Structure P
Amino acid sequence: MLAANRAVETLDKKFIAEMKALSNPPGDVKTVMDAVMVFLERPLGWVSVKKELNDTKFLDRIMDLEKENIKASVLKKIEGFTKLPEFTPEYMIKKSAAAGALCTWVRAIEDYAKCLKIVNPKREKKAIAEATVKRLRENLAEFEREYAELAAKLAILTRTIDGKTAQMDELKSSLGAL
């Protein structure tokens, strides 16, 4: 995720102004911006891109993209872009510094979302295991409390039996002496 944030941090208003100024950008720049629009779930096309670029919150929306909940349909659309051989930051930066940074961002977000597909089931299993351990520890604590109560009762009963046995032995010896 660090790569995505670093890529966006390199963008500034100057780069955004440079992109907005393009009335007919190179096809590769359009491709990168369409990929960005897919993540933002906005309509594709340069008209929509320019509208987004005119929004002062554009960079904030990119930085604050909810990376944890990217839809499978969005990832499928993104693969259509990222599988293109020229969809690399190294290639795109030659077309535009902003396109290079945004290409890095798109790839980083895609990688992060794909990693979540592997990590999230493991997180869920971990949460289930932790809940099970918590429940078992609570059960153990309850059993230990019950054991302590029973051990205390047993100690009282043992003392009572010992006392009664001693009394019985005294009575026997007194009866035997008569």
Structure Q
Amino acid sequence: MNLFSHLLRALIFLFGAYALLHVHPIIGMFIFLSGLFSLLFVLRRSIWLIPSRGADWWEVSMVLLIVVHSLLLIFGLYSRAPFPLDIPMHILGGAIIAWWAVLVFEGELRLVRARMLKLAIIAIALATLVGVLWEGFEWSFDHTLGAQYHLPPAQPSNDDTMKDLANDVLGGIIAALIATRKKERA
């Protein structure tokens, strides 16, 4: 599983090189930074998550989400797709962050029925926080590099921002409900 996540990271860096040379230097740099960010997931083995199959699947899922995001950026599909691709990306992002929260905090809360609600609330809150931070990143990108290099806006309107945040929360709710139901049955 670790080898697969490392191969996906290598693919991210190749996409970054391609975007740097053939698409737009800023998009290439953003994809490279995403690849560097994905290297932080390796730290989860010693800091955040106890080694488990669930943690390995989480890491692969997060790196795969970055690969898909990179491809969508390279081919400009966020703005040219026949349907809004940012909706499933935000739902998946919220779900993966909530999944991470469940993996981190489940051992701390000793899952009895009363504490599963607390775990679900923590997971949803963390997915929401990451969604707010992502929207802040998009806003700052639009008002700095995006404006300077005339890139399509990542945040075309306040409606889009609120829809993205709602999708992050929805993904967090879905993942928290699935994880706590699974733990309840175990």
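Readers should treat all values here as calculations from the given coordinates under stated rules, not as data from a laboratory. This structure is a prediction, so every number in the text was calculated from the model and none was measured. Cβ atoms are built from the backbone, for glycine too; each structure is taken alone.
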When Rg/Rh (Cα atoms, Kirkwood Rh) is computed for each of P, Q, which one produces 1.00? Q
Here distance in nm of label points 7 Å out along Cα→Cβ at positions 64 and 88 was calculated and came to 3.5; which of the structures P, Q was it taken from? P
Using percent of Cα pairs over 19 Å apart, for residues 32-119 alone for the comparison, can you identify which of P, Q gives the largest number? Q
From the coordinates of one of P, Q, distance in nm of label points 7 Å out along Cα→Cβ at positions 104 and 168 came out at 8.9; that one is structure P
Thinking of P, Q, which structure, once helix-only ellipticity at 222 nm (-39500 (n - 2.57) for each DSSP H run of 4 or more, over all residues; to 500) is computed, gives back -25500? Q
Answer label among P, Q for the case where relative contact order in percent (Cα under 8 Å, 6 or more apart), calculated from the coordinates, equals 23: Q
Among P, Q, structure where distance in nm of label points 7 Å out along Cα→Cβ at positions 128 and 160 as derived comes to 4.8: P
